[in-house]
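In structure tokens below, several structures.
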Structure 1
Amino acid sequence: MELIVRNNCSVLSLREALLRLGRNDLPPRSIAITFDDGGYDFFAQAYPVIRQFQFPVTVYQTSYYSSFNRPVFDVACSYVLWKGAGKNLEGAAFTGTPGLLNLSSEQTRASVCNQIRQTADRNGMSAQDKDDLLERLAASLDVNSGLIRAKRLLHLMNPGELNALVHDGVDLQLHTHRHRMPNDRALFRREIEDNRRFLAGIGQPSADHFCYPSGVYGDRFLPWLSDLGVQSATTCDPGLANTKTRTLLLPRLVDSSSLSDVEFEGWLHGVSHGLARRPKHLETILN
């Protein structure tokens, strides 16, 4: 279904929205709904509501942790440290440096999480190695990792669930295979090709729209995306798209728990667009 009208807003599929944006004939207050990453919570919680209202929706699906269906290491590491806040953690086994790690604040936990991730990458850990490390981290902090796994709190949707969504009309699009933006053309191409191959394997008819992981983008990626046949790419910069918007640098409203109902309503009516401060694009590229 290409167009649904709710509360004076026109909800279009991403493809229809881009087509009509190019023709400059969008209905008033047109929106396209997108989700990033493809977490299991989309399948279990968000999609039943979307299906109830018959909204067209696009999920930008990263794929590695869909096939290797374990808690996504980076976010799971942060979650376990948060659950273990206030407890003592000896650093030697996780960062290679002896001494207690400070988990008392959000900032210190973020620093510890970064140290653990960097150590894992430096040691060339495989996904299974990282999963084992996560188990040891949870055990050291008396965090119930079994519950995390049983509830699939930090999992992506698995291939069977994604296949069911495709058959139900959900549009699955590119978000890189490993949720990273390599600053190397060959490695970047591999991310897109692996991601596209995975999506084809679970039944997605075509994958030619993209979302920058974590909002990381730069001008260097635009010709690379074009050469790969990508027609649009979405940032995390707030804004409303118009006929002058570059299709490989699309803005959008990122909804979160910090966004109030009034602010959300303002975006739907175009009022908040004039008040938003567009951040500088992120030039931190992950290798």
Structure 2
Amino acid sequence: MTGGTPAPGRTDNGGVVRLPAPARVALVVLLVLALLTAVIWVLQRRLIYFPDRSAPPPAGQVIPGGRDITLHTADGLRLRAWLIPPPPGPPDRRAAVLVAPGNAGNRLARAPLAEALANEGLTVLLVDYRGYGGNPGSPSEQGLAHDVRAARRYLIEHARIPDERLLYYGESLGAAVATALATEHPPAGLVLRSPFTDLPSVGQEHYPLLPVRLLARDRFPVTDLLPRVRVPTVVVYGTADSIVPPAQSRAVADHAPVLARIVAVDGADHNDMALLSGEQLVGAVVDLADQIA
């Protein structure tokens, strides 16, 4: 029998149907995008967290009087951290600062901040998240929440620092971590350095062609959570920040119910010393400590 309709996918002479060139290009593009999307979904945390996994030297070798301590998380990890008390003599502000770091490095990079705050009479707890600074585990939004809860618990139960004498300091990603902790356990005051509105928003700035909001597994929604934090809040940011757009930090300040102060460090980029341990930054933390006193 001859004639009839050709089978789907085949030509009249039995050959395979060839798609038009534009359709073939579109199909290749779609396949590449699908593969890229799958890779980003699986590996995205490697694009978010940049831990220095090496173990820093003992605290006392870096900062006089510094102590190595161990934090015990609710999910069973033992994390190393540093506790830096103020040196003997005045000033002693009888307050403590829990430092939630950003997404890169380890506690050694925050030693200048800790020493500067300690010299102003503040006890400082430098946290290293899971996967950072020789600690076990891998970072995630939920994991980092466990880590700072353990740090707060140490300060309350072992260092005997009451909530009314405790400040949270969050740097960049750590600002989101500190804000989430403050919704559960309000401190006396909150310092947010270079905060973003939420992680997908800052990610979209750096990957404008990717569906970051759709794919994000860790979201860190600062401006959604901050209105629930009714404690004096200070926002510090650099006007030349190339990582977190200054407009996002100002938007965070707009969402603070009790905005004590906003400090714009003129010309400072995200990782400049001025935003690590500079005079304006340290002064903003000390001023807040004096306010809660």
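Could you tell me which structure in 1, 2 was used to calculate mean count of other Cβ atoms within 10 Å over residues 66-73 as 19.5?
Here the read-out was taken from 1.
Next question. Could you figure out which one of 1, 2 the value -0.49, -0.86 for log10 I(q)/I(0) by the Debye sum over Cα atoms at q = 0.09, 0.12 Å⁻¹ was computed from? Provide the component values of the computation, followed by the final result.
Details: 1: -0.49, -0.86; 2: -0.46, -0.73.
Clearly, the read-out refers to 1.
Using distance in nm of label points 7 Å out along Cα→Cβ at positions 178 and 202 as the calculated read-out, with 1.3 as its value, let me know the right label among 1, 2.
For distance in nm of label points 7 Å out along Cα→Cβ at positions 178 and 202, the value 1.3 is produced by structure 2.
Each reported figure results from applying straightforward, stated rules to the coordinates on display, with no laboratory input. From a predicted model like this one, the values you see are computed outputs, not experimental measurements. Cβ atoms are built from the backbone, for glycine too; each structure is taken alone.
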